[in-house]
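Quick note: the coordinates plus some simple rules give every number you see, no bench work behind them. Nothing here was measured: the structure is a model prediction, and the numbers come from that model. Cβ atoms are built from the backbone, for glycine too; each structure is taken alone.
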Structure I
Amino acid sequence: MASLILAGDSIYLLVYMRQSYQTSMQEVFGVTFTQLGVMNSMYGLLAITAYFAGGWLSDRIATRTLLVFSLFATGLGGYYMATIPSYPMLLALHAFWGVSTILTFWSALIKSARLWGSAGDQGKTFGILDAGRGLVGAIMFTAGAWVFSRYVFVADGLIAVIMLYASASIVAGCFVWAFIPEDSAHGSLRGGKREAVPAGQLRLVVRLPAVWLQAFIILLAYWLYLGSFEFATFAEKVFGQDKLFGATLSAYREWLRPLSAITAGILADRIRPTRAVMICFVAAAVGYAVLAAVPGDVALLWMLWIQVATVAMAVFALRGIYFALMEESRVPLLVTGTAVGLVSTIGFTADVFAYPMIGWLLDTFGAKTGYTYYFSLLSCAATVGFVLTLLLAGYNHRGSLSPLATSEASQDQRAPD
């Protein structure tokens, strides 16, 4: 699990740099907020096309092979980014990352984590995974902020941070190669041998209402998570703080992730994942509503810290447990990779629309009004997420299981610790 944790966060440091260094990237690369949004949207478009194919791939190729390739490819892309390429090449780089961090990585990571835990502790399993990823992220964001502060010129500091994040991905690839067994992701791990995935079973997964409900729950939860990337820029543009304050706020946000994820995982195992997810949606709705209403007064910075903590803990808790919904809904282990691919294809489409949306709002209405509109939308999204999770809880309670899930229930097998 330690290797999965290290890999699971290191690979995304470069892709989501804008959460801490948005204004610095704008200055160094010479792009607008909208263009930054388009860069991430390009990543999202390629990622969306890769999620489902990646699920299919993870049911057929060993985890170590997929993860190592992804980590090394992403890190090498980071070294290229440090040369400060042109905007068209940045678009191409983000498209490349859409493949290297999703097609060969994401479903393999989630499948490995699900197999690592037992049926009764899926909440804790995914909580541990995301808590660990959060700890790695917090350490790396803190290290990045420290490295950035050592340089007088913004460009030099940003390049140093890019090199740090790229190297982290390469190092994670080395750890995965050294510590994850070669056959740990083959098929369903029945007796250590890879099993073929019958086409009829795939059709049953597509027809499961629970899978589609989970997809839209994750879509809304992930959009809330992406919204939290804006806290640094919000502090700089609305509260008039400097870039170092923004980077520090992002590091503070990341340090809340481990505790939030593991607490949510334990809670989910005790009261069921759907109930824990509903609590998180309520907290996020309230937190974003307050951020939408708060004026950009320096005297109210204390409120900013509190609401950042409220929203961050809610969205990190959601990320820590929303894949645990699969076990509650009895999605079969045999097709976990494919199910994750289908859910992720829909669930992570926020990567496509969220960044252009906030970029357009900021360029069109300015920071204060733009963020008021955006955070209000996110509060509404959290409310819709609560309703969908309530529907999923009702569906699960009625025991609407697929024949495939029922047949697997009596022979649930997991990877050894």
Structure II
Amino acid sequence: MSTVRVGAVTFDWYPFDPLVRRISEAAVDGGDDVDVICLRQESEQKSEVYNGVRIFRLPMNRGFGQSLPLTLLSWAWFMLMAGWVLTWRHLRRRYDVIHVHNIPDFLVFSALIPRLLGAKVILHIQDTAPELMVAKASGRKGALIFRLACWQERISCAFAHSVATVGWPFEELLLQRGVPKEKITIILNSADPKLFPEERRCTPPYTVAERTGQAETTPFIIMYHGTLAERNGMDIAIRALAQARQTVPQLRLDIKGRGEHLAYLKQLAQELGVQEHVVFTDPCAMEELVDFLLQGDVGIIPYRCNGFSELVLPTKAYEYAWMQRPMLASDTKAIRSMFRGESLILCDPERVESFAQAMIDLYQQPELRERLVTNALEDYTPYRWDAMAQRYRQLLYTLAHPNRAPEVALSQQ
């Protein structure tokens, strides 16, 4: 397959963002040429080559917890800077495809000049902006914010030649909002086997302790990794842990992540008297995340049931399934679109006691844990990352060479 020159843009750090990283490295692994323009943390170099991907970092931070006006200004300023770098690079080396990752959707207009000069443009919708903005908004501003977010999503999708998204619920929404079906490609944010090698799978620590007679002195670890925002519901998990520990004192909750809710979560754990049993750690390099997963016994996804979280297919669900860890999760439309009810424990996101009982059940029933692991892996297997990577490479090739016959046949499952 001919080499495709790709310029990618993301309002995030690289290689911190897992989807942008695995998408970019999938293209490089397929013989394509990839630049990524992204944010820069103080400790990072302005530019470098990482696993074959050229990175150009701009001196900006994400600004967790900023007000909406400041966030919009940050996005707009980054769009202008990224557009300048993208245009400069395009004039030097002529990109075939510009791949822009939201949020925001209007970041796609950083590709304006390359598009006018012939480059094809992908808008990758990892999160639907209208639902996410409303989930963050408060009061009567929500309706206005939703309309404005829908408007910018609509013109951004119209500007792009192709729209990629991360799951069926998002595809359904985009179709309802007028994006043509033939313009949409679903690329699930599956677990990257390079970062989560199959040979690293192992029996959960507590299960080993049960089999060796050490269960009474071994903690039963429930784990979460990712963004710590109110919509992600980790306060529900902490409250559930406090309830469940009254029955099962071996329970522990390990949380790896950062976000505007972190300080509140630490305070809540202290107020509930479980600060010694809730372990907070900072985010780590993607290569180290597998170690965090293997040290835990059960994964938890306690997302609140709002218009946004209802639609999100969390990457961590794929990672838990692939690394054979049982899950308890909020009963949402997105989760049900991927996993059967017998593949994980579905909990009522409005009821702390639902999560507490699930924690107790998983602790007390090793055969239930084994059954959930088997079923979840079976559900996930058709959507492994190797299939998604091939689908992405075919999309790049089709956009870059529209008049040539496809070299790889793919199906939109």
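Suppose you compute semi-axes √(5λ) of the Cα gyration tensor in Å for every structure in I, II: which one lands on 37, 24, 20?
Going label by label, the one that fits is II.
Quick check for you: by distance in nm of label points 7 Å out along Cα→Cβ at positions 49 and 273, which of I, II is greatest?
Sorting by distance in nm of label points 7 Å out along Cα→Cβ at positions 49 and 273 in descending order puts II first.
If Cα extents along the principal axes in Å, for residues 41-264 alone is computed to be 68, 47, 39, which of I, II is the source?
II
Work out relative contact order in percent (Cα under 8 Å, 6 or more apart) for each of structures I, II, then name the structure with the largest result.
I
For the read-out distance in nm of label points 7 Å out along Cα→Cβ at positions 9 and 297, a value of 3.6 was computed from one structure; give its label from I, II.
Label of the source structure: I.
Figure out for me which of the structures I, II the number 20.0 belongs to, where mean count of other Cβ atoms within 10 Å over residues 73-80 was derived from the coordinates.
I
Upon calculation of helix-only ellipticity at 222 nm (-39500 (n - 2.57) for each DSSP H run of 4 or more, over all residues; to 500) from the atomic coordinates, which of the structures I, II produces -25500?
I
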